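Structures follow.
Just so it is clear, none of the values below were taken in a lab; they were calculated from the coordinates. As the structure is a computational prediction, the values presented were derived from the model and not from experiment. Cβ atoms are built from the backbone, for glycine too; each structure is taken alone.
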Structure 1
Amino acid sequence: MKTIVKIFYWLVGILAVLVLISFLLPKMYKVEKSLFIKAHPDVVYRLTSNFQQWHLWVPWTKEIDTTAVFVMTGPTAQVGTSWRWNGKILGNGEMTLTNVVQDQLVAYDLEFNHGKYRSKGKIVMESKGDSSKVSWIDEGDLGYNPISRFMGLFMDRMMGPDFVKGLAKLKTVSESRAGWPKIEEVTMGKQVALVICDSAGPKTYSMVMGRAYGEIMSFIRSNKLKVTGPPFSVTVKWDSVTMSSTMDMGIPVEKAGNGKGRVQVRNFPEQKVVLAHYFGPYEKTGTTYHVLEQYIKENDEVITGAPREVYITDPMNEKDTLKWATNIAFPVK
């Protein structure tokens, strides 16, 4: 009996010592891993500020937990947007964006097990010549729970390897996209436009489009209408074999009554689009179309209509084709 009592007191003493030691341990923990990526911070920012893109590089995906269900709530890259998940292996958790600074910072609150475990994370991007230094950081308050204090000693070992894996994958994905144009998800407002529909092929695009926009501008001047945006074209029909298309070529105006001849008045509704900012000659836009289609697929969106090209640069005023700016957009939902 005395032996059992002694063992009990020893255990109580050891426990008391451990509790005292726990209060000498840091109350806060910090896990930080960094990596240099040969890509502009904008590329990294697009992949990290949009939770829909995280499955491309984080270790925690359906590949390790096929039962996991992921749900994003809110617009991309905006404070308050959340990303929730629930699965047998990954458990349940939620991330909420708390701060975003274009090409510099993505900060979020992280919680697991219905808020039982909380921390703050951030991804910091610093431009370094032709590369970016990317740091992934997680910080948390361990409180006064002795067990949590001791767990803090192992946080780097527990989280660090996943951070290293994630950054390595982020490097691979970012560097493969270093040549991508800037892509945005925006809402195009309602427009009234004067439109001519015509068809063209590889040898006739310039002639057909030049004639159409000339007719529209003549109509605008004759009727003293106000232009409200750059000219555009909408691909109604595309033949990938002959590389020819049927297009609606238009110029937005403030208001218009009736058209005349080939010039028709068209009302375009408000629509959500995925838009790429392309620079270069018109005949080399094909790669940008493929990039947009890949982006849309990766974000689980669906194309709902024909693509639109908006011609920002007037070729008559800018002779350098590499400086020609064109916005290429797909309507999506």
Structure 2
Amino acid sequence: MSSLTLLVGLLALALAFDFLSGFHDSASMVATIIASRAMSARGALALVAAANFAGPLLLGVAVAHTVGAEVADPQSVTISVVLAALAAASLWDVATWRLGIPVSSSHALIGGIVGAAVAASGTAAIQAPGLWKVAIALLAAPVLGFLAAAAIMQATRWVLRDATPRANVALSRLQVLTALALAMGHGANGAQKTMGVIALGLLALKFTPAFVVPWWVVVASASAIALGTAAGGRRIVHTLGARFYRIRPIHGFTTQLASATVILGASLAGGPVSTTQVVSLAILGAGAAERKSKVRWAVLGEILVAWLLTVPVTAALAVPLHYVVAAVLRQGGA
């Protein structure tokens, strides 16, 4: 099997995962703006799709470098590792989407990389500092989203303490800006994970002499995640936008502003984070700041189970997938 054929397969699988990531995470970006009736579903999805495309082009490739070069040793990663990691993450994304469970594509991809790399080269292939960096970003970001949303909600309620119901009109309009910022952050963070994996594959196939992210990889990844976002994940919109509590414009504005701040900051710092997790905890933070009993906390339990399962499941799934892919490639002469 030629290197060019493998490159085509890599790009097809990576961009399919990128599309699924946008499809899966679109609900996180539009759930509150739709639930608060600030925008229609069609308008909200079109808005965030455009911002998703712009994000990766404007905010650099720090996250791509973290995912592609700092979790597993790039020099020890083979193309079978990359393909198995992508396949495991994609299968988990599809399964959880069908169940309507908002899980982390970031967790899924990191789990896939770790599982496949260990299957191929043992634990020596894993770079502990990079893995810790990813773990801290993934775990800290949702907590920061919760705290930021709670603080912004308290501040917003104080500012609007004497406001009339007409304030909802202003808050709905402001949600357009906060949704744009959130979607740009998601595009920059989410698409960069795919860029990092493609760059890792290019190195494994010796198309590049070192780990670099070519401009065409940036454009292709940005396009795929934008198309996935436009397609939308309506099942998960219901989970995030309706099952926690009744979302009003103040909740939508607060949640989006807090989430955008956390995700944009993480993207610039090179920390891969989960938009789904950050937004979910921000929704809870905004509701809890208003009244703790307002939130249906039981729903969070269902989502937490999926979050806790994602890394071990995808890591375990990537192990047999790696052996299957490696066997197929050997038979094909790769």
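Worth a mention:
- In this comparison of 1, 2, the computed figure -8500 for helix-only ellipticity at 222 nm (-39500 (n - 2.57) for each DSSP H run of 4 or more, over all residues; to 500) is attributed to 1.
- Structure from which 3.3 was derived, distance in nm of label points 7 Å out along Cα→Cβ at positions 94 and 286, options 1, 2: 2
- Value 14.5, calculated as mean count of other Cβ atoms within 10 Å over residues 86-93, assigned to which of 1, 2: 1
- Which of 1, 2 leads on distance in nm of label points 7 Å out along Cα→Cβ at positions 142 and 294, largest value: 1
- Parent structure of the calculated result 46, 30, 27, given that Cα extents along the principal axes in Å, for residues 38-173 alone is the read-out and 1, 2 the choices: 1
- Looking at mean projected area of the Cα convex hull in nm² for structures 1, 2, the greatest value goes to 1.
- Comparing relative contact order in percent (Cα under 8 Å, 6 or more apart) across structures 1, 2, the highest figure comes from 2.
- Test item: distance in nm of label points 7 Å out along Cα→Cβ at positions 46 and 126 calculated as 2.5, pick one of 1, 2: 1
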